[in-house]
Structure I
Amino acid sequence: MPAVETKNLSKRYGKVYALKNLDFTIDENEIMVLLGPNGSGKTTLLLILATVLKPTSGQANVMGFDVTTQPTRVRQILGVAFQEARGFWRHKPADILRFHASVCGVAKTERESAIESILKDLELWDARNKLFMHLSGGQAKRMEVSKVFVQRPKFAILDEPTSQVDLRGKRKIWAQILKLREEGSTILVATNEVREAEYLADRVTVLDKGNSVVCDTVRQLKDSITGGDIVELEIDTSDMQTLRNALGQIEGTVKIINASSNHLKAYVSMAESWVPKMTDICYQRKARISSIRVTEPSLDDVFLHFTGRTLRDGDT
């Protein structure tokens, strides 16, 4: 049984569907990344699984518990880091985390050490006694995700966990998410940042207009784009045209163009298998390869391939 499963899940606001007949699963001890632009339905799905919103129709289960009929059981195993940091404006980060830890049942003997550890790791220790209203956007966001890392729930939801955070801070948050998975948690991350998705995901679900378009590993999603890999070659040969024709016969070749007299650009599927075959042909024809540069498609390209839109085409 999947750790999380939805069947024909829909959420409608008036005549507009935020989610429409969504079938979606997360395996136990998996990091699932929801990738999609603003307005794709990511946050609506998270809020339904967190029991904040009720679906219009369909079913959603978390660890075997129905989010509509058994919300209390779901909340007992759930930790959430919301898109917007939540905290009383005159409270301090350390106090906010103490309150959260106590409400979530973290043992008294473990609270202070857990809070100190995560505040130091996410570089919030010096800001532990600042008022919430005085925190920068990045500090407030790091405090928000710290709630989940102190709690260490069985199922964790993180909505845009590194928005407003610099690259150094992002990497520290990503490391904590991976550590949480290693300890046995099942994790759902919503993002529109492709670097974050590639770094974290065991699988990626592409959401567009409330529908699941495709779900697979990052590698499989990239390999599914025909001709998505670009191999640029600088080659010293006396007969470039004959060599180009030979390379064009390699399985997975979509097209090859001459960028200059000694520079070829090949659009191929699965460059990892194409390049060794290319080097064999060049060796047989005594063509000397001066340089090779391989560029694989990004998750931006994956989203465009499956939806015809870019990740920046969201409504709001």
Structure II
Amino acid sequence: MSEYIVTGQRARQMRVVPADVLKRLYTRSDWAGLKQTAVHLTLLVAGGWLILETRGTWWVAPALLMQAVFVNSLFGAMHESVHYGSFKTRWMADLLAFFSGAAILNNAGFYRHYHLAHHRYTQDPARDPELVTSPSPRTWGAYLFRVSSIPFLVLRTRDILLFPFGFKGNVDYIHPAGWSEARRWGRWLLALYALLIAGSIALQTTVVLWVWFGPLLIGLPLLRLYLLCEHTLCPNSDDGFANTRTTTSNAVVRFLMWNLPYHAEHHLLPNIAFHHLPEAHRYLRPHLKHVAPGYIAVQRDIVRSLA
């Protein structure tokens, strides 16, 4: 296990953004969240319609791939919502967190506390739950296994089937106070999935498989590739300028992922609302150690590092 280096620089690094600017960047907006959600929902509906219209033709393949991107990018909506940054109104953020999480097989109530621990112990191999559950791949075998999404599906099956009934498995990296929320949200999640299955059987329809579950499975490896870029090859350190990578990518990716590609900015100042992250980037960019132009470039570096 790699040594974790404590620099004690976090407080100083957070002061790079002037206090008066930071106060404004912390401001949430229901209007910004509604616009973002409405456009993403429109894309999901359009993608689903295109799949249904092209079934039985070769055109269904690109339609499925496009919908796979739209469905899996709901990770950005869930992530921003568990931070309560998607809306100013908290119940609206909770609603979006639940349904966007459900769409990607995540109990967002559990993810909130998992992610809080990830922020608190970023890149600490012993305490960061992302590294505890999925260490950075060092070999081709580990890399391909991670991208296959098999580890993800195993963990999410555990979450969905165990957490609603009070079973914790081997999870010891979230605060004990978080378990009541994980159980409650898990029960709602099971109820939603049961309703979708029962409704599909009663109506004798495969629409849910075509417009949601199939694209979800197709796109899971793409999301794994995306998430690998956030911290892989960054040092095991509390240095907020170095332990997280920002990948500027393009406007489409930034939009679909709720500006999460500005990931170093988000980690250093997690209370900044998603629609203000581009401005935060302008202040922090000169100080960041890992800024990549695109995800292909980062994956190229990761692949070159594999044994």
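Here are a few things to note about the model shown:
- Here mean count of other Cβ atoms within 10 Å over residues 74-81 was derived from just one of the structures I, II, and that gives 20.8; the source is I.
- Which of I, II leads on Kirkwood radius over Cα pairs in Å, largest value: I
- Per mean count of other Cβ atoms within 10 Å over residues 98-105, the highest-valued of structures I, II: II
- Computed 20 for relative contact order in percent (Cα under 8 Å, 6 or more apart) - originating structure among I, II: I
- Test item: helix-only ellipticity at 222 nm (-39500 (n - 2.57) for each DSSP H run of 4 or more, over all residues; to 500) calculated as -18500, pick one of I, II: II
- Comparison across structures I, II (criterion: distance in nm of label points 7 Å out along Cα→Cβ at positions 90 and 226) gives the highest value for I.
- Which of I, II leads on distance in nm of label points 7 Å out along Cα→Cβ at positions 42 and 66, largest value: I
- At a computed 0.50 (FRET efficiency 1/(1 + (r/R0)^6) of positions 18 and 138 (r between Cβ atoms, R0 = 41 Å, to 0.05)), which of I, II: II
Rule-based calculations on the coordinates, nothing more; no lab input. Only a predicted model underlies this, so the values are computations on that prediction, with no experimental measurement involved. Cβ atoms are built from the backbone, for glycine too; each structure is taken alone.
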